[in-house]
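What follows draws every value from the coordinates through simple rules; no lab data is involved. Source: prediction; values computed, not measured. Cβ atoms are built from the backbone, for glycine too; each structure is taken alone.
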Structure P
Amino acid sequence: AKQNLYQPFRPPPSPIPPKFRSLDTAGKIEVLADRMGLWFEYAPLISSLYTEGFTPPTIEELTGISGVEQNCLIVGAQVRDSIVQSNAKPELVAAFETGGAELLYEIRRLSTVQRVAAAEYIVEHGFDTKGAHDLARAIKDYPHRRGDKGWEEFDYNLPGDCLSFMLYRKSREHRSPSELRTTLLEQAFEVAVTEKAKKAVGRELHGYSDEERAKEEEVKIIRVPVVRLKFGEVAGASSVVVLPVCEAEEGVGKINEAPMEFESGGEFGVVEAEKEWRRWVVLPGWDPVVAVRRGGVAVSFRDDRKVLPWNGKEEAIMVVMDREKKTVEAEDGYYLVVTGDGMKLERGSVLKERGVEECLGMVVLVVRPPRDDDDEWQINDDEWD
């Protein structure tokens, strides 16, 4: 049977409550003038009058509701509807039953999920209009601040952490020490939710703890290069190295299966391996990689924060290691080991203290993917020996 593609037009449901739908123009004006019913019930009547040709100044003259308040009521009601439709907690919806249009108006630019979280935070902390405005701006602004100092220490899904980061960032605009800077940091610490965020703010406020300072010193003497690829760098390299690639999720077995021997030869530099392998990567002929004659392999990770013993950048990395050097010998070197949380880099001295004698291999290089938005990240000198 031929499918009937015609679908009759069904207008969207009216935002006007049933009890107000039969009102004529005079009735709508009367309801608005006397504020009859709940604010989110009579707010749609304003839009209805607009469609009838009334202007904001005319409605203000007839009802006493200013143009600014009209807009606030209309938008606030729409935001409230989205929160109701998201199956938010009844107590949250009830909190905006007798008022709060001006607060909901401030979070209008957020997604529905963010609106619910922001509304809960506003109610819980008793925010006024300015507080709601600052919170919404902090949530909206956070993703655009990627790369700012401390950004990765705060949780984007938590309004408190977003607000904390905004205050933390503002504090850095003032000289240290200063009363204003200290006040902003104290506020940031107070609203921070996660432990990581509190530590980041605490470091700015009180300085590093002895434990954190020791870790910072350890990072300064890292004996493994961390390189960020540049776009087109491989194509322009005078020499390249080809390595088999394993995904960390594939496990230790896959790493051990990767070809140990492979070399290029002939006039065209054709790479020949002792066995077939599905995934390979071509890297510039950097000295640490070229030095691995046999047993080299690249292990790819989706999130560096779970792998590196120093602060990660929440991005993918590729760890190049020498499987010929499985014995832990160099105290200042780094090795790839298997832990309860998966594979990660560990310093030789730490492994020796634990009595670990063998690992998957010695790490010779950590490679970050190219970025077109931050030229300064091509090579991080702080992470070089």
Structure Q
Amino acid sequence: MSVTTIIVTTVVGALIGGITNTIAIKMLFHPYEAKYLFGKRIPLTPGVVPMRRKEASKKLGNIITEYLLTPDVFVEKLKSKESEKFIDLFIDKQIEIIEKENISISDLLNKVSPNLRHKILEFLYYEIDTKVKNSSDELMFRTIESLLPEDAKEKLDNEVSTLHLTLNERIISYLTSDKGYNDIYTMIDDFIENRGKLERAIKYVVPKDTLATRVQGELVQLLGNEDMKNIERDFILREYESLIKQTPSSYISSIDQEKITSRASSIFKQKINVEELLDRPIHLLNKNLFDSLKSSGKIRLRENIIHYLGKHIPGIVQNLHLAEVITRQIDSFDIEKLEFLVFEVARNELKMIMLLGYVLGGFVGFIQGIVVPYIV
């Protein structure tokens, strides 16, 4: 056994072990691309990380989305005290801005899109015109009876059933008045004077005032007769039943319908006054409601936001395709920069691995220098 042999084997073993570990570490990233010799790829090129990057990025994306960034993690974070505090501060800030700057619904719409307010007004006015026209078209061909509310129909039936009595009373009141008598006298006078000689001779036999009084009395007696009252009642009821079975289209022309519909639409638009509502500051639309929002309402608003987001986060996360995003980002990451980051973070550990290679190689060489002479 020679000391020189032991030293040589120790040094050689240390160099072999250290250089092997150094090369192995370098081969994690180098070479960045495959190398070819005589048209055939040289084994172990490119390095392990460049060669397996696509596979690794895909698996890493799946691991992150399946075990780390799961919907439950987002929901849990959303329901944390920090998130609640952040949402409360955000709501308070927005309420303050709305109140101080007199923000209106139109202002919010303009921030979304400059023409959004105009489009909404067009849509609302179109809907009003359409609804009014459709309702008008429907009502025009329904019977008048079906258009009457039940209590109104019942009241109208009662009024019509006694209408003949009211008419009789008013006609009798008219006939027995001075005007009624004078009108009867005038009609008798016109009748006699506009007839032949024989008829005109009647006035010499029976005075016209006597005839007027007699006609007046007969008419009043006729109207007071029960049979006459029944005739009037039956006639009115027949006409009434016939009327309510008709449709408005029987009495209103299409041109008149268009005028009525147009007028109704205009009245609706004036009453609703959507433009004024959109331009009015939000905090003045309903001051009590806005004050309630600033106190207890914002808590309910925050709870609703959290509930809504928590309910839809699984779908949002799924639609984001986070695994694909992570895979794509890793694939597009510069390999040289990735190498720099890895070596920068694990510099001390990698140095220890290389040093360990030298130590283990030297130890193996030392043992080899002692054992080999005895074997040989």
Origin of the value 0.60, where FRET efficiency 1/(1 + (r/R0)^6) of positions 172 and 316 (r between Cβ atoms, R0 = 30 Å, to 0.05) was derived from one of P, Q: P
Relative contact order in percent (Cα under 8 Å, 6 or more apart) derived as 47 - corresponding label from P, Q: Q
Structure (P, Q) behind the derived value -26000 of helix-only ellipticity at 222 nm (-39500 (n - 2.57) for each DSSP H run of 4 or more, over all residues; to 500): Q
Structure from which -0.68 was derived, log10 I(q)/I(0) by the Debye sum over Cα atoms at q = 0.06 Å⁻¹, options P, Q: Q
